[in-house]
Structures are given as C-alpha cells and as structure tokens.
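Take a look at these structures.
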Structure 1
C-alpha cells in the first residue's frame with residue numbers, strides 16, 4: 001500500500017495543490033485544516049508516514065502540537081527560520097523544512113528523501 005502523507009495547512013489552495021501533486025506522484029494523501037485537526041486525525045485514523053505541516057495557523061500553536069504527533073514531520077511554510085530555530089525544532093521532532101513557494105519536483109524529491117517512494 002502506498003505511503004500516507006498528512007498535509008496540514010489553513011489555506012485550502014495549498015492543501016489541495018499539495019494533495020494533487022503528491023497523489024499524482026503515487027502517495028496516499030489526507031489533509032487537515034490546522035494543528036488541532038491534525039492531532040485528532042492522527043489519533044483516530046491510520047498513522048501517516050509523513051506530516052507536511054505549516055507553521056503559522058490558527059488554533060493551538062504548532063510548537064505545542066509537534067511533540068504529540070507521532071510521525072515524521074516536515075514543515076512546509078513561508079516562514080523563514082534561522083539555523084538556531086531549525087536546530088531547536090529538529091530536537092523537538094521536526095525532520096526538515098520545505099519553504100513556500102516550492103518547486104513541484106523539489107517537493108516530491110524532499111518527500112522521497114524523508115519517506116522513500118510511494
């Protein structure tokens with residue numbers, strides 16, 4: 001069965017675009033509208049192999065949700081982080097960072113880097 005990716009972003013256009021790109025690449029994809037929704041979905045449903053998580057969203061701040069998500073997490077965000085901030089987040093369970101706007105090939109390459117082929 002193809003690997004499952006949870007795309008978490010408060011912007012519907014981003015969720016839909018990333019879902020379409022990754023489904024076309026062969027992955028199973030589900031979406032969540034914010035970090036709280038992501039936490040609920042990971043508790044109820046199948047555990048995703050990877051969570052692509054925006055940083056700035058309404059609801060509970062992402063930094064409080066990250067330790068509760070029991071999957072690989074890669075930030076997919078327009079927010080620029082310093083090297084110190086990135087290292088601090090890596091210690092809290094974040095695997096990597098993809099900056100928006102992103103190139104489609106780069107997105108797929110990064111996903112494969114973290115979880116392999118579909």
Structure 2
C-alpha cells in the first residue's frame with residue numbers, strides 16, 4: 001500500500017467506519033456501491049448468509065461511457081427493477097467510503113425513483 005494519507009487508504013478507513021453501523025439482513029439487505037474511473041457497480045447483499053441477492057453494473061448494461069451520471073442512473077434503475085422482482089422493497093444504503101455526491105448520489109436517487117426505499 002501507499003503512504004497512510006493516500007486516497008485509497010482514506011476511503012478504506014471511511015468504509016470501515018460505515019460498515020460498523022450498516023449490516024444487511026434478510027428483511028433489509030445492504031445496497032453497496034463501488035465506483036471506478038470507468039464504471040459503477042451496485043449490489044444488494046444479505047450479510048448474514050453472505051449472499052449477493054441482486055447486482056447491476058455499467059458493464060452489464062453495455063454502456064459505452066459507464067463512468068458518468070447518466071450511466072449511474074441507468075444502473076440504479078436496473079438495480080431497483082431487479083430488486084423489486086426479487087421481492088426486496090427496503091434496503092440499507094452503503095456508500096462504501098465514497099462521498100454521497102455525483103455518481104453515487106445519482107445511482108441512489110434512481111434506485112429510490114425505481115421503488116426502493118432507504
């Protein structure tokens with residue numbers, strides 16, 4: 001790893017603090033988001049059984065430019081549709097150490113508009 005003040009190290013420290021409080025249960029699974037430079041990924045996870053229930057990403061959606069807000073909105077909409085089909089209504093949102101801003105916020109807003117509540 002790089003020095004202790006690198007961007008990755010700071011994000012992982014934030015992630016650890018978030019994960020202390022947020023746990024996905026079968027009644028209320030955890031919606032986790034990962035954002036890379038080119039793509040955005042989201043999945044709904046039941047932490048007690050260790051299973052991914054639903055997943056969507058800009059790679060699956062075959063979006064040429066997966067690293068922008070419009071792609072994040074499409075991923076959020078697709079995730080909400082798949083979650084509703086699997087019988088999931090409410091989730092706990094895990095921003096995974098990323099700021100709730102830009103693409104992460106666009107994905108969350110699209111998932112809410114698609115019918116998920118958190």
Taking 0.9 as the value of distance in nm of label points 7 Å out along Cα→Cβ at positions 72 and 104 derived from one of the structures shown (1, 2), identify that structure.
2
Consider the structures 1, 2: one of them gives 0.50 for FRET efficiency 1/(1 + (r/R0)^6) of positions 16 and 56 (r between Cβ atoms, R0 = 25 Å, to 0.05) as calculated from the coordinates. Say which.
2
semi-axes √(5λ) of the Cα gyration tensor in Å, calculated, reads 19, 16, 14; among 1, 2 the input was structure 1
Comparison of 1, 2 by distance in nm of label points 7 Å out along Cα→Cβ at positions 48 and 96 - largest value held by
2
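Since every read-out is calculated from the coordinates, none of them should be taken as a lab result. These numbers come from a predicted model, not from an experiment. Cβ atoms are built from the backbone, for glycine too; each structure is taken alone.
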